[in-house]
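Novice: In the part that follows, the structures are each spelled out as C-alpha cells.
No lab work stands behind these numbers, since they all come straight from the coordinates. Being a predicted model, the structure only gives us computed values, none of them experimental. Cβ atoms are built from the backbone, for glycine too; each structure is taken alone.
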Structure 1
Amino acid sequence: MTMINYAMQVEKYMDYLRNEERSSATICQYERDVLCFFSFLNLNELTKEAVLRYKQELMKEYQPVSVNVKLSALNSFFSFIGREDLKLKLLKIQKSVYCPEEKELSKSEYFRLVQAAERKKNRKLALLLQTICGTGIRVSEVKYITAEAVNCGEAVIQLKGKTRTILIPKRLQKKLRNYLKRERIAKGPVFITRTGRPLDRSNIWKMMKNLCRDAGVDEKKVFPHNLRHLFARCFYSIDKDIARLADILGHSSINTTRIYIITSGTEHRRHLDALELVV
C-alpha cells in the first residue's frame, strides 16, 4: 500500500471515529498522533520494524503515559486498516499511590479562582467553575446544563453512546436560576458566547487561565478537568463508595475512577505518620 493510500485510510479512519461518536478532542488527538507517525515514516515502507523504531523515538521524547496515549492511537488505526501485526505493546506503568502536589488543585485554590472571577465581575465564569466542580461533569458536557435542566434540578447527559442523569445541587440551582433571570435566558444552554453558541473547551480553558494571576494559583493546576478531579476527591472523602462515584462521573471502569481520587503526597505522608510505626 502506498503512502497516498495510507493518507486515504487516515481520512476514512477519522470518519469512522466520528461515526463512533468519539469526542472532537479524541479525534483531533488520534489524527495528530497517526499523522506524526507517518511523518516519521517519511515514505519508507510500513513494517513492524519501522513501528518499533518509532516507539523507541517516542520513549526518548515523552513520558511513559504520553507514549502510551500515542501508541493507543496507532494501535486503533492499525486495527482499522486490518494490520493487527503492526500493533505494539503499551509500556507497563506502575500506578502512583499519590498525585504530585504541583498538579493537584486544592479546595482553597478552587475557592480563590471563584472569588477572582467574582472580583472581575465575571459572574458567568464564577458560576461555570462552580457548575463543573459542583456536579463533576466533563467540560464537553457543560452544554447539557440548560435552562430546562436548571429548572428541574437535573441534567440528562448523552455522550459516547451513554446516557446518565446528574443532579444539580440546590444551592447551585438557586444561583443558576438567578443568573438565567438576569441574563434573560429562557431555554437552551446556560453558558453561551456573545453570539449565543455554547461555550466550548477552548473558551473555558482560556477564561480559566486568565484567572490564575489574580487568584494566586499556579497556572499548571488550572484547567477544567482538574475541577472534575476535585469533585471526585471531595465526594469520595464523604461517601467512600467508588462504584457510585464511577456512575456519577460516567466511567465505564472503576479503575479510571481510582485515578481521580488519588490524594497529594502531603496527604499520603499524613496517613503514613498516623500509622505511628516508627519508634
Structure 2
Amino acid sequence: MAWFRRKDKNITDEGKKNIPSGLWLKCPTCSEIQYKPELDKNYSVCRHCDHHFRVQPTIYRDLLLDEGKNTEIFNNIKPSDPLEFKAEKNYTEQLETAQLKTKQNDAINCYDGQINSHKVILAIMNFSFIGGSMGSVVGELVSRAVERAREKKIPLILVCASGGARMQESSISLLQLAKTSSKLARFQQEGGLFIPILTDPTTGGVTASFGMLGDVILAEPGALIGFAGPRVIKQTIGEDLPEGFQRAEFLKDKGFIDHIVSREKMKDILSRLIEILIK
C-alpha cells in the first residue's frame, strides 16, 4: 500500500484548525443536520420540520419576559434529603451533581416580570435537573408562585417540563400534587388566571396536578404529554398504541389541551390571552 504514503516528509499538522464540538446537531425528527448558532437564532426550532428542541429555562425567560423587566424570586430555597435516600448514588450526591450541571438549586425558576407590559409571575421547570422531577422544593416554589400571583392579582404562567414526581422523596413528593392543586383552586376561585405551557416532556405527577389545571392550556408542537410513558402503557395492555399517541397534536384532537403554539409565537399569544381574559 505504498501509494498511501506521504511523499513530502516536511508536511506537518501545525496550523490545523480544530472545529469546536457541539456546533452541529442532528434533528431527531427529520434527521437534518443543524448549525447550532443558526438553530439558536430560531429559538431552537428546526427550520425543516418545526421540531422543538428542549431548551434551558433561561431561553424561555428571555423569550417570554420583557427585557430588563424581570426579577428572579424564591431563589434561596434549596432541597434536602430528609429520607436519607440511598441507591447506586445517594440522593444528596444526585442533587449536588444536578446543581453543578445546571447552576440551579432545583428543577424550577420563578420570576416576577412582564409580558408585553402585562405584569405576570412566570415559573419555568428544567428537565435537565433530575428529569425536571417534582420534589418538595418544586412543590413549594409552585405554591409560592401561585400565592404571589394571587396577592398581586396578576396572571401566573408556568412552563412545564417534567418526568413526574421525584421518587427519591417518596410520599413527600406525592404530597406536592395536592398542595399545588389546592393553592391553584383558591387562586382560580378568586378570579386568578393560570396558563400552563406544556413542553416536551410533561408527564407523571405534573400532568396529574397543575399541568392540567389551567384556565387555558397551551402546548408546544410535538410535546410528549401524559401520565405513564408510552412504553409502560404498551407493555401493560400488550397492544400497539395509535400513531402520535400522547403527543400534543393527539391530545388537542381529544380535547385535553386548548392550543398548540410554536415557540416563536408564544409571547404574543400569551399577551393576547391576558388582554382577553383579564378584565
Structure 3
Amino acid sequence: MKNLIVRSITGIFFVTAIVVCFMDDFAMEFLFALVTGLSVWEFCGLVNNVKGVQVNRFINTVAAVYFFLAMGGFCNGMVQTGAVFIPYLLTVVYLLISELYTKAENPVNNWAYSMLAQMYIALPFSTINILAFNATSDGQIVFNYIVPLCVFIFLWANDTGAYCSGSLFGKHKLFPRVSPGKSWEGSIGGGILVLAIAAGIGCYEQELTGNHLLSITQWMGLGLVVVVFGTWGDLVESLFKRTLGIKDSGNILPGHGGMLDRFDSSLMAMPAAVIYLYTLTLF
C-alpha cells in the first residue's frame, strides 16, 4: 500500500511537470535538457558496471546536453548556422581518440557504449525540438506544444490501456524472452485507447478550435505510430536491463525506477513521430 501511494504521488508529479513545462518553450528546453543529462548519466553508470567497460560518464553527459540545447537553438531560430554542432562533433571525436591513451582493457566496448549513449538517448530526446518548433508560411518559427505533448499523452494512454486490458484479458505473451508481463491483448487494448483519444483530439482541434494541424485520420496515424514504436522502445530498454541483469535502471523516481524506465518508450516514439510527420509533407 505504501509503495502504491509513493508511486501515485511520483506519477502525478511527473505528469504535471511535463504538462506544465510544455506550456513554455524555455521551460520545455530546460526540463528535457535535464532529462537528457540525467538519462545519459544513468546509462553510463550502468554500463560502467560491466566488466571491461569504463566510459567517460562526465564527457558523455555534457555532450548529450549540449547536443540537445544546440538542436533546440537551431530549431527555434535562435541559432542560424549548423556550426553550432561543431563542438559536439569534436567531443565525439575526442571520445574516440581518448581511448588511445586510457590503456583500457577493451576500448571497443568503451567506444560502442559511448556512441550508444549518444544515439540511443541524446539523439532521440533532441527530436522533441523538431516536434515543438514549426515554421509558418511566412518563414516565422513558432512554438507549438500540441504535437509533442500529444506524443506523451499517447504513450501514457497506451501504458494505461495495456495494463488494464492485459490484467483483464492477457493470455498470449507479446515478447516473453524480453518482457514476460506484456501480452498481445494488453497491447491491442492500449492501441485502441490511443486511437480513440487521437480521434477525439482530431475532432476537438477541427470542430471546436478551427485549427487544422492534422486531419482526424492523420492524428490516428500518429497515435498508431506512437503505440508501435513506444512499445518497441519499452522492449528495447527491457532487453538492455535483462542483458545487464538489473530490474530498474535507477531509483531517482520513487516507485518508478530510473529515468530510462520512465522515458524508454519516448526514445523510439519521438523519432518515429518526426519521420511520420515528415512523410505526411511529401504527399
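Novice: For which of the structures 1, 2, 3 does the calculation of helix-only ellipticity at 222 nm (-39500 (n - 2.57) for each DSSP H run of 4 or more, over all residues; to 500) return -10000?
Specialist: Comparing all candidates, it corresponds to 2.
Novice: Moving on. Comparing 1, 2, 3, where is mean projected area of the Cα convex hull in nm² highest?
Specialist: 2
Novice: Distance in nm of label points 7 Å out along Cα→Cβ at positions 30 and 150 computed as 4.5: which structure among 1, 2, 3?
Specialist: 2
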